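Take a look at the structures below.
What follows is calculated from the coordinates using simple rules that are stated; it is not laboratory data. Keep in mind that this is a model prediction, so the values were computed, not measured. Cβ atoms are built from the backbone, for glycine too; each structure is taken alone.
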Structure 1
Amino acid sequence: MKTFNHITEVGRGRPFFRLNLNGLREELFLTTTEEWVLCKDGQERLLSGSGEALDWSIENKLCSSRRAFLERWVERIRVP
């Protein structure tokens, strides 16, 4: 679980997807308050919702479809 330094109102986050590309590291987190946070080179950005998280995931080829994204989401919610 990650505690966010700049976005404190969302609680802690569990890693959802990680992307390492040309030395650039991006991580998508699902927080305990069901918010989505994208961390990119130490910067934290609160996403507007699951649609934006889905778009980022598909765009970066981390999942193939909405269904695959939702299956992973359910998997993450079930793990304590």
Structure 2
Amino acid sequence: MPSFQFTVRTADLVEESGIVTTESFGDALNAVTEHYSPSEGTTLEIGVRGFPPARYECVLSLNSGRAAWRPSGLLAA
């Protein structure tokens, strides 16, 4: 199983950092969300060793009102 390194930040302060081992990237996102209850504006960097991490920002889902991760820092085409 792959190990995903992650860092959760709020206002440029590291709130949580670690490694989660799961079957898939989606499972890793769910595990981090369940362990650390993010609030709107929280950022998450997550990835595997040797590759740049994916960056996400926590937003509130309009449908459920629950926290959800949205890709962050994407360049426009």
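Numerical summary
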item	result
Top of 1, 2 by relative contact order in percent (Cα under 8 Å, 6 or more apart), largest first	2
Ranking 1, 2 by distance in nm of label points 7 Å out along Cα→Cβ at positions 11 and 35, the structure that comes out highest	2
For 1.00 (FRET efficiency 1/(1 + (r/R0)^6) of positions 19 and 59 (r between Cβ atoms, R0 = 25 Å, to 0.05), calculated) the corresponding structure among 1, 2	1
Distance in nm of label points 7 Å out along Cα→Cβ at positions 27 and 43 - highest-scoring structure of 1, 2	2
Entry that produces 5.0 once mean projected area of the Cα convex hull in nm² is calculated, selected from 1, 2	1
Label whose coordinates, when distance in nm of label points 7 Å out along Cα→Cβ at positions 3 and 51 is calculated, return 1.7 (choices 1, 2)	2
Which of 1, 2 yields -4500 [helix-only ellipticity at 222 nm (-39500 (n - 2.57) for each DSSP H run of 4 or more, over all residues; to 500), calculated]	2
